[in-house]
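**Q** Listed after this line are the structures, all set down as structure tokens.
FYI, it's all coordinate maths here, none of it is from the lab. This is a predicted model, so every value here is computed, not measured.
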Structure 1
Amino acid sequence: MQTSQHDERPRPWSRLIQAAWMIPGGVMAVILILPIAALVIRAVQARAWEQAPDAGIVEAMVLSFGTTAISAGLTFMLGTPLAYGLARQRMPFKQVIGVLVELPLVLPPAVAGLALLVTFGRRGLLGPTLETAGIALPFTTAAVIVAQVFVAAPLYIRAAQVGFQGIDPEIEDAARVDGASAFKLFWRVALPLAGRAIGAGLALSWARALGEFGATILFAGSLQGRTQTMPLLVYNVFERDINAAIWTGLLLVGLALAALLVSRKLAGERGA
């Protein structure tokens, strides 16, 4: 009987401690959710969709979807072997390579754009070589794709790497015993088993590419119909028509939300 009374005494304190932990968590949730909610409320109040820039938004959407589709394809084709190598293969300086590959995730956008410019620009590291081959990247649609891959591919590579690392080594050993070559081991065993992680990472990477702004504006500029993606359109119309900017921003929020939901579903996450 004394034991039960002793067990009941801490309950008010436990609830108080739990409430104390929930306060900062609630503040953080408000900080993250309120701006999106305010954007939606403002759009509804102003009926922003009635003032969307017709020609500009259509061109920006077509360009954004086209470039992100290409960048997602390049990210998958080039990033998957790299993620597999970092996860399953022995290679010199693997940890250093892994850190450098993920570095664009935390680079300031302006620095990312500057890095691309001094690499692929006319006077950049590879500029003269590209010019000799008749290739001019800066301020072209191809530059948009390069910028998207540069900033978004690390998200995919990290997710795919985690997926490959989660494969049971015994499965691969069994495939080797059955005579599977390195290519078949990757294509028929590792790739399907890591498929959900790969899909989740690709969805997040696509959303990041869709929202890319900083590196794009420095490396590709903002030319309507050529390099002006949806985020750049928001920036360009903000000063003269905030409702048009809000409407375009809402489209991006909706697309990003859809990509995030797909990514969470593929990753097997469940809400409480």
Structure 2
Amino acid sequence: MRVLLTKHHGLGNDFLVALGNAADLAVLDAAQACRWCDRRRGIGADGLLLGATDDPDWDLVMTLYNADGSLAEMSGNGIRCLAQAEARRRGVDHVTLHILTGGGARQVEVHPGSAGDPASVVARVEMGPARPGPAPERADEGDVGSLTSTSTLAAATALGLDARRSGTYDLGNPHLVLLVDDPEAVDLAAAGSFHEACYPHGINVHFVAPAPDEADAMTMRVWERGAGVTEACGTGAVAVARAAHDWGLVGPHVTIHMPGGDVTVDVGDPMVLVGPATYVGTVELEA
């Protein structure tokens, strides 16, 4: 079976997208996701997005496989990429889509992006409420307050064990937000896997701090469940905005700076995420 895939990214968080009838998409599974998302032996992506177009109740029904083959309930960057793929399929540059995800129903509005950049759009996503997230199965190791040696304190900083605040949030998928002095000082791969291991079903982990000399803005670095270190995380940005607002660090309209670029989040119910999606190219593969 030949499968047409488009590749898109949301601030460097990249996805392969397949659109079609649910029956045709059913042959695509974790095995294809692992093979096609491999960055050396496949096309390369953080995940494989499937968008079924034949459900009369929804414009799209979204299924997302992470690069390791695990299923993800929701992706704020991914849903923008999926919406861009559907807009391109329809041949339109403005569209409002109602999409059913594993984390619930979402509404996405697609608009043209920057002038002179036909490959990019801006998408506004109603993300639903940010609910309390899961509790850890085990506590983080170490009592930072009792540590005295420079090497041990440096290790604690690298793992984010010296976080000043923390909280978990559910955006259809789980997130741990850790407020640290300097996200750049964190060993992201080591710290992300360390904290994720505290949760029996895994969790996305975000190390954050207020943006210097900028009101209502946060910087964050991302460890994503099933993908590892990524350039950006849309649902994570929403969790960070909710946490920062709850902690009195920002107002209701928040800019989130990530390595891949910026999004904005309006804090409320629903939470609203606005950010870009960019079309990269099209490839035809054998499933």
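**Q** Which of the displayed structures (1, 2) returns the greatest value of volume of the Cα convex hull per residue in Å³ on calculation? Kindly include the intermediate steps, with their values, before the conclusion.
**A** Numbers: 1: 210; 2: 132.
Once volume of the Cα convex hull per residue in Å³ is worked out for each structure, 1 has the highest.
**Q** While we're on this one: One of 1, 2 was used to compute P(r) over Cα pairs in 10 Å bins from 0, in percent, for residues 117-196 alone, and the answer was 15, 39, 25, 15, 6, 1. Which one was it?
**A** Details: 1: 16, 29, 17, 22, 15, 0; 2: 15, 39, 25, 15, 6, 1.
Computing P(r) over Cα pairs in 10 Å bins from 0, in percent, for residues 117-196 alone on every structure in 1, 2 gives 15, 39, 25, 15, 6, 1 only for 2.
**Q** For which of the structures 1, 2 does the calculation of helix-only ellipticity at 222 nm (-39500 (n - 2.57) for each DSSP H run of 4 or more, over all residues; to 500) return -24000? Working shown, then result.
**A** Working: 1: -24000; 2: -6000.
The value was obtained from structure 1.
**Q** Determine which structure produced the value 22 for relative contact order in percent (Cα under 8 Å, 6 or more apart), calculated from the coordinates; the candidates are 1, 2.
**A** Details: 1: 27; 2: 22.
It was calculated from structure 2.
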